[in-house]
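Dropping the structures in below, format is structure tokens.
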Structure I
Amino acid sequence: MPSVVRLPRLLRLALLLLLLGLAACWGLGEFLVRPTPADVPAAAPPAVDLHLRATDGLVIAATFRPGRTPSSPAVLLLHGNGASRAAMAATGELLARRGYASLAIDFRGHGQSAAAPHSFGLFESRDAEAALRWLKARQHGARVAVVGLSLGGAAALVGEHGPLAADALAVEAVYPDIRHAIRNRIAAFTGAAPAALLEPLLSLQARPRFGAWPSRLSPIDAARRFGGPVFVIGGGADRYTPPDETRGLYAAFPGPKRLHLMAGKAHAGVGDIADPAYRSALLSFLAGAIGAP
């Protein structure tokens, strides 16, 4: 009799712990997709701040820096997760000095754009698509490259219509697929075993949150659909997107491409325009892919 009474109690306890664990995972997911608004310093002339509408109507904040001429080649600058267009300001200023026009945006749920949950590139791709169209029209059809850091690079690839219709892409520290991205980030703090256990509980939230399975968030699959010039950048010490994953993304692109691994750089240090080797490599790529102003 005692064992008969004890078993249901253990089952109830196990069920309670399971439900608490699932609730905790959902709460963590809620934290990860929360909007991250931030103030962005006002643009200094001749740069101008403006607002665009994403393809689904959300209001997106942006900063435009004119090029040497109204038809100069241009660059769309896309920031990383949790950041804002302020993170791309130094790159925009460098490009302006070289004669390029540029447009940096705040993704939805970031900076000064409309509040919305983060979706790791899925819906941010709508912001990037609208910005590319605006910049292409503003520069009278001139060639336009995209420089996308982490989230920005993913958004340039995983749109509903495939990769952005840009003339060239520079993708920096971009995850191959969302499951690897989540697993790597958990493993950086807990080790590989807990990461393997917890990752599905987070990645499978994509379905109820975004209406898409995790497989939909796969830049490495989308890369095979972009045939233009590509510059793939990664960090030699990046634990979130390790060098082997950067090499795998590089291999997936079918067209002309370059690979640049920044020695000793962690995820946050990839795409640092103050790094002379990176700066030189990026400018060289842009000159070859869209021309020098």
Structure II
Amino acid sequence: MKKALSLLAAVLAALQLGGIPSARAESLSLFVFNVGKADCLLLRSGETAYLIDTGRGRTFDLVEKGLADLGVTHLDGVLITHTDSDHVGGLKKLLKSDITVDRVYASAFYLPEKDDEKNPVLKAADKQEISVRFLQGGDSLPLSGGSLEVLGPLRAAADKEDSNSLVLLARTASGSMLLAGDMEFPEESDLLTAGVLTRADVLKVGNHGDDDATSEALLSAVQPQVAIISTSTEEKSSTPAARVLRLLEKWQIPVFQTQETESGVLVILQDGTGRVYASPSAESGDPLYTFSLSAQ
């Protein structure tokens, strides 16, 4: 009995001193494609892979090549944040490609004129006989090592499709990422009032960095350590807005824009460290930026 207690004490001491290494947590990664003033994001944790938005139809070749370069042949799901063409435009081509997609997800709310017959998500999915699950605030999806939480929308917006955008929080043992879709101030206000906007290591800035999104209250709640903006100033001169860039600078948040890279921005969170790359693959070069993750 004494020997057993001594062995237990030795094991506990070794754990406290770091003498026995703990299992390495799976990395949480996000690749934000450079598809102009549009959104297409690949979120991965362990064996789970989601594509969030698909860019425009004319840029799908870039997305397809990027997925091939990353060895992605299967997606657990494709999430369409809302039905604007710069988010849903590549869905039809994606579902016709050799990439297998288990399921399509979309915002439960959309403008009245985009009824079931005209909704581009339903039209693309129905042709390939893939089911669509509609999401809203409070829902969640499986993510290896954690969960993918749907923070919003909490209600339907009848006047602007951006306010129906899915807002997602990926949270694992390796870190967290807030993916704001095209959320504008009204939806921000809803989520802030509901108290669901919490700290996240990475912020994918809402609505391409335009001036109708990203408030100081949002940054105060989220306190991200890096921000990513997916846009093209050439396509829309007001993005990113000077006010948004000044606000991020005020909060000392490093900003990385997809338009400043050839193919996009990659962020990897693992073992208490975040790394940002100007490439879909970390093996292609040194990180642009490295940071320590804050305790959640």
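Please treat every number below as a calculation from the coordinates, not as lab data. Treat the numbers as computed from the prediction; the structure is a model and nothing was measured. Cβ atoms are built from the backbone, for glycine too; each structure is taken alone.
Between structures I, II, where is distance in nm of label points 7 Å out along Cα→Cβ at positions 225 and 257 highest?
Numbers: I: 1.6; II: 2.5.
Largest calculated value belongs to II.
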Seminar exercise, completed: Re Rg and Dmax of the Cα atoms in Å: value 20.1, 76 computed from one entry in I, II; matching entry is structure II
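One of I, II was used to calculate helix-only ellipticity at 222 nm (-39500 (n - 2.57) for each DSSP H run of 4 or more, over all residues; to 500), giving -13000; which? Numbers along the way, then the final one.
Numbers: I: -13000; II: -6500.
That value comes from structure I.
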